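Alright, structures below, take your time with them.
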Structure P
Amino acid sequence: MTANAAQQLLRDQIRHLYEEREASAIAQWVVEDLTGTTRADRLLRDPELTEEQTEIFERSSQQLQAGVPMQYVLGYAMFMGLQFSVNHHVLIPRPETEELVQWLLETAPKEARILDIGSGSGCIPIVISKQRPEASVTSMDVSANALAVAKENATRLNARVHWVEGDFLDLSVQELLDHPTVIISNPPYIPFSDKDTMAAHVVDHEPHVALFVPDHDALKFYRAIIGYGSRYGVTEFFFETHYQLAQQVAGLGQGSGYRAEVRKDLGGNERMVRLMR
C-alpha cells in the first residue's frame with residue numbers, strides 16, 4: 001500500500017466520526033507523521049509503506065476508528081509551534097488557548113510572577129517561560145499524572161517552571177503558593193449538562209476532571225481564583241471561559257474591584273477574559 005492510498009483509506013474509515021475536512025486533515029497528518037513526507041513530496045513520489053509502517057498504520061487506524069483522538073494516537077500535539085507530549089491524563093491543547101497565551105504575552109509585565117492554574121500538558125506555562133525568561137512561572141494541577149506529563153515536556157523543551165501538585169479549591173493549598181502578580185487559567189468550565197452535545201472523541205477520551213463543572217456552579221473555579229487574587233494582590237488575570245459564561249466571569253471580576261475586558265476567539269465566540277487593577 002502506498003502512502004497516498006493509506007491516507008485515502010484512513011479518511012474513508014473515519015469520515016463517519018468527523019466532518020469531511022477534519023477527516024481528511026487527520027488522515028493527512030497521520031500519514032505525514034508515519035512516513036516523514038509532506039503532501040507535496042507525495043505528489044512527486046508516492047512511497048510504498050514498509051512492513052513496519054503498515055503495522056503502525058493499521059494499529060493507528062484501529063484506534064482512530066474507535067474514536068481515540070489523533071493526538072493521543074500519535075502521542076503529541078502542537079501548541080504555538082512547539083510539540084507537546086499528550087496522553088489521556090491531559091487535555092489536548094486547543095487553538096483558543098494559544099490566543100489566550102498570546103494575549104498575556106502581549107500585555108503582561110515581562111518580569112511578572114505568573115501562576116498558571118490547571119497545568120495539563122504544561123503547554124501554557126512552558127510557552128510563557130520560554131517567551132518570557134524574565135518572568136517567574138509557577139503551574140499547579142490536582143492530577144499527579146498530568147503533572148508528570150507537564151514535567152516531561154518542560155524537561156524536553158528546556159523550560160523553567162515551578163510545579164505544584166494540589167487542589168486549588170483547598171484554601172490550605174492556596175496559602176502555600178508564592179504570591180503571584182498575574183494568574184492565567186483554562187480551568188474546567190463546561191457544564192455537565194453539555195456533555196450530551198459534545199463530540200464523542202472528547203467525552204469518551206479526554207479527562208473529565210479537566211472539562212466539566214456542576215450545572216449549579218459552573219463558575220466555581222473562577223470565583224475561587226478571583227477571590228484568591230483579591231486577597232493576595234494579583235493585578236491581572238487571563239481566563240479562558242465557556243462562550244456563554246464570559247460576561248459572567250467579567251462580572252465576578254468587576255464585583256471584586258477589577259476592570260474587565262472580554263475578547264472573542266477566531267471563531268467569533270466570547271472565550272477570553274482579562275481582569276486588571
Structure Q
Amino acid sequence: MNLVLTGSTSGIGWETLLALLPQFDQVFLPVRNLEKAEKLIQSLPQKEKIILVYLDLSNLASVKEGAAVLLSQVDEIQVLINNAGGMYPSGKQTAEGLDLSFSSNHLGQFLLFQELLPALIKGQAKVIQVSSEAHRIAGPPQQDFSLRKSSSTVASYAKVKLYNILFTNEIVTKYESEGLSAYSLHPGAVRTAFGSEASPWAKGVIAFTKLFFISPKAGAATTIFLATTPKEKLKNGGYYKNKKLSFPSTLARDSKLAKALWEFSLAEIQRVLTNTGTHKK
C-alpha cells in the first residue's frame with residue numbers, strides 16, 4: 001500500500017509518519033524543505049520506504065509539478081493525508097497573489113487531490129483532511145471564498161478549516177461511486193509550533209492556551225485511527241474527534257456550499273495557472 005502525507009516534518013505530521021511508516025510499502029512525503037526532511041528521516045529504521053518530493057502547497061505551480069513527479073513513481077495511492085496547514089496573518093499573499101491561508105490550507109490541497117485523482121481512484125483511496133473545531137466559528141464565506149476581504153487571522157483560519165470539511169463532503173458526493181472515501185477530523189489542541197507565523201494577537205492567545213494543549217503524539221491519534229481502520233467500520237464523509245464520529249457545524253454540512261466552494265476552487269486554479277503559464281491538464 002502507498003501513502004501520501006503532507007506536513008510530515010513536524011508536530012502531528014511527524015508523529016503520524018512514525019506510526020504509519022511500518023504499515024505501508026511506500027510513503028511519499030511532499031515537502032517544502034528537502035534538506036530538513038532528509039536530515040529528519042535519516043534516523044528512521046525504515047527510511048528506504050520514504051520518497052521525498054519537493055512541493056510547496058502555497059504555490060499552485062509547485063503543487064502541479066510535485067504531483068507530476070509523484071505520479072511518475074507510483075500509479076496507485078491507498079491513503080492521502082492532507083495534514084499540512086497553519087495560521088497566517090490575514091492579508092499575507094503568496095507569490096501567485098493568493099491569500100496565504102487560503103492557498104496553504106485549502107487550494108494547494110485541493111489541487112494536489114485533483115492531480116493525484118487517477119492514482120487515488122485506482123487505489124480506492126481514503127482521503128483524510130486534518131480540520132479543526134475552529135471551523136465552528138466561521139461565518140458564511142460565499143462572498144469571499146478566497147479570503148481577500150478578511151481582516152482577521154482567526155476568522156481566516158476558521159474559514160479554511162470549514163473548507164477542509166466541505167471539501168471532504170464533496171469528494172464523497174462526487175467520487176464515492178468510484179471507490180473513494182473521505183474523512184475530516186479535529187486533532188485536538190496540539191502543543192506544536194503552530195501559529196508561529198500568526199499575528200501578534202493570535203500568537204498571544206495561542207501561547208496562553210498552550211497551557212491546556214495535548215502532545216503531538218496524542219494529536220495524531222485520530223488521523224492514525226482513520227488511516228488504519230477498515231472503511232466498513234467508518235462513516236464515509238464523517239467528521240471525527242477523539243477517534244469517534246462527531247458532528248460538524250451546520251455550515252459544514254451545507255451541500256450547496258460544498259459544491260460552490262468546489263466550483264470556485266476549480267475556477268481559481270484555472271485562473272492562477274493560466275496567468276502563470278502553467279496550464280491545467
Structure R
Amino acid sequence: MYTVLINAAIALALTLGLRLGHVCGWGWSITWGMLLMVGLQVLSSWIIQKRVKAAMGDVQQILLDGQKKLQAKVNRWQTRPPGSVKQAQLEIEHDQQALVKRALEKSKCMERFVPWVPMMTRQIATMRLQLYWMIKDFKQVDELMPKALMVDPLMAAMKLARMYMLNQFDGMEKFFRKQTLRLRYGQGTLLYALYSWILVQRKDYDSAHKVLIQANDKMENATIKANREALANNRIQQFSNAGLGEQWYALHLEQPKVKTQRPSHFSQRHF
C-alpha cells in the first residue's frame with residue numbers, strides 16, 4: 001500500500017536523521033519516527049477517504065438525479081396514462097439501463113484509489129455488482145460476486161437470491177445463518193422474507209415457518225407476521241412478500257402485478 005510505504009519511508013528518514021545527527025539516542029529517534037508515521041497515516045487516510053467519499057457521492061448523485069427523472073415520467077403517466085403499459089415499462093427499463101451505464105462509467109474514476117486504499121477493489125466490486133443487478137446483467141454479477149463485500153442484509157439477500165436462481169442449494173442455509181448472526185434487532189427483514197420464500201418454493205413449509213418465527217422475534221414487520229400466520233394455518237396460497245414493495249421486486253424473483261386494464265395504476269419497476 002503506497003501510503004504505508006511512503007509514510008514508513010518518511011518516518012525512517014526522520015529516525016535516521018535524528019540519530020545520525022546526534023540529536024537524540026536510538027530510543028527517542030525511533031519514538032519520534034513512529035509518532036510521525038502514525039500522524040502521517042492518520043492524515044493521509046483522512047484525505048484519501050474524503051476523496052473516495054466524494055467519488056462515491058458523484059456516482060450516487062447520478063443515480064439520484066436519474067431516479068427523479070424516471071419518477072417524474074411515471075407521475076406524468078399516472079395523470080396521462082400511456083397507450084401501452086408494456087411499452088411504458090420497456091421505456092422505463094431502457095432509461096434505467098442508460099442511467100446505470102452512466103453510473104458504471106463514472107465509477108471508473110474510483111480505480112485510481114486502488115493502490116492507496118485497503119479493500120478498495122472490493123468496495124468498487126460491491127458498488128458495481130449492485131448496479132449490474134439493477135439491469136439484470138447477471139453475467140457481470142456472477143463475476144463480481146466473489147469480490148464483493150457482504151456488508152449489509154441487502155448484499156446478503158442479493159447473493160442468496162442469486163444462489164436460488166442458479167439452484168445452488170448446498171450451503172444456502174449455512175450462508176443464511178451466518179448472515180443473520182450479525183444482524184441487530186429490526187434488521188434483515190428482506191433476508192428473512194427471502195429465505196422463507198425460497199423454502200416455500202421448495203415446499204419446505206415447516207422450515208419456512210421456523211424461519212419466520214425467528215424473524216418475528218427479531219423485528220416488527222407486517223409482512224413477516226402475515227406470512228408466519230399463513231404458514232401456521234396451512235394457508236400457503238396466502239404467503240406473499242408483495243408487502244415489502246420495491247425492495248422485494250428488486251431481487252428479480254417475482255414480477256409486480258400490473259393491472260393492464262387500468263393503465264392509470266401503472267407501477268414503476270425497481271430502480
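Read-outs throughout are calculated quantities, based only on the coordinates presented, and are distinct from any laboratory measurement. Predicted model, so just to flag it, every value in this text is computed and none were measured. Cβ atoms are built from the backbone, for glycine too; each structure is taken alone.
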### Message
Tell me which structure, out of P, Q, R, gives 18.7 once Kirkwood radius over Cα pairs in Å is calculated.
### Response
Q
### Message
When mean count of other Cβ atoms within 10 Å over residues 3-10 is computed for each of P, Q, R, which one produces 14.8?
### Response
R
### Structures P, Q, R, by distance in nm of label points 7 Å out along Cα→Cβ at positions 19 and 91: label with the highest value
R
### mean projected area of the Cα convex hull in nm², for residues 35-82 alone - highest-scoring structure of P, Q, R
P
